[in-house]
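We did not get these values from a lab; they are worked out from the coordinates using the rules stated. Keep in mind that this is a model prediction, so the values were computed, not measured. Cβ atoms are built from the backbone, for glycine too; each structure is taken alone.
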Structure P
Amino acid sequence: MKVYLTSSLLFALVRSTRKIKIQKLLLEVLDSRERFFTSSISVYLLFQQLDDLSVEKKKQILRFLEDLTDSIFDLDTESLRTQMIMAETCDIEMAIALKQGMDSIFVDTEREISSLPLLVVRNFFGETK
């Protein structure tokens, strides 16, 4: 299965009191033959949240993400169109995941996110708080 990692999950993985729990959950998923993906917009949003980091630290995080994921997708106009059409039910990261054929998307957020017919949402926040 193909799994998209959102910026909220990446942030929790990099800087959270729950990062060890999240790492364990991701390792469990890896054992079940799931492959991880993310996008350049998710990496950008992550770095926006980590604004006080040095360039060297950001390079280390990017190398970590490149090792963790099979691919980091670029933002494209098709994903933007999908997000605009489905603005009430999906955000830009969900639109990218849909366009790239992901089976599920992992988030870590307090807000409620509902699954879409073609995309299952797994919220790590409830599992790790």
Structure Q
Amino acid sequence: MIEANRRQVLRFFEGLTAGAFPDDLFAPDLTCWTTAGDMEAGLYRAVPRMLKSLFQDGLAFHIDAIIAEADRAAAQVRSKGVFEGDQLYTNDYAFIFGFKDGRISSVAEHLNPLRVPEALAARMMAAMHG
């Protein structure tokens, strides 16, 4: 079970980087939280596509560490991408995952909001709600 949870975390970041989460990754009752607060599961599922559209080559995620237990896992992660032609964006994250029946049932995404440029934050909000 612990190794299966690790694999699901890897699949999560593969999807986040590639532009789409695998269809079978999340439990039907997925709950999501970001540094901005609670997020509707359908919107969260659309995040990879939104990131792919805002960053020239997508936003690449590099996993520094995964700690997994029977029903939860944590990942220490870094991102890097270029937006608006030449602006480099990087950030550091801590993701906390819950699992139910082999699928991700909850995601809590912590990042440094001070590293998100105002122009990028505005584009992200418009892409998610526009």
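Among P, Q, considering only distance in nm of label points 7 Å out along Cα→Cβ at positions 36 and 68, which has the greatest calculated value? Present the calculation step by step, with values, prior to reporting the outcome.
On the way: P: 0.4; Q: 3.0.
If we compare distance in nm of label points 7 Å out along Cα→Cβ at positions 36 and 68 over P, Q, the biggest value is for Q.
If helix-only ellipticity at 222 nm (-39500 (n - 2.57) for each DSSP H run of 4 or more, over all residues; to 500) computes to -15000, which of P, Q did it come from?
This figure was derived from P.
Of the structures P, Q, report the one carrying the highest value of relative contact order in percent (Cα under 8 Å, 6 or more apart).
Looking at the calculated values, the largest one is P.
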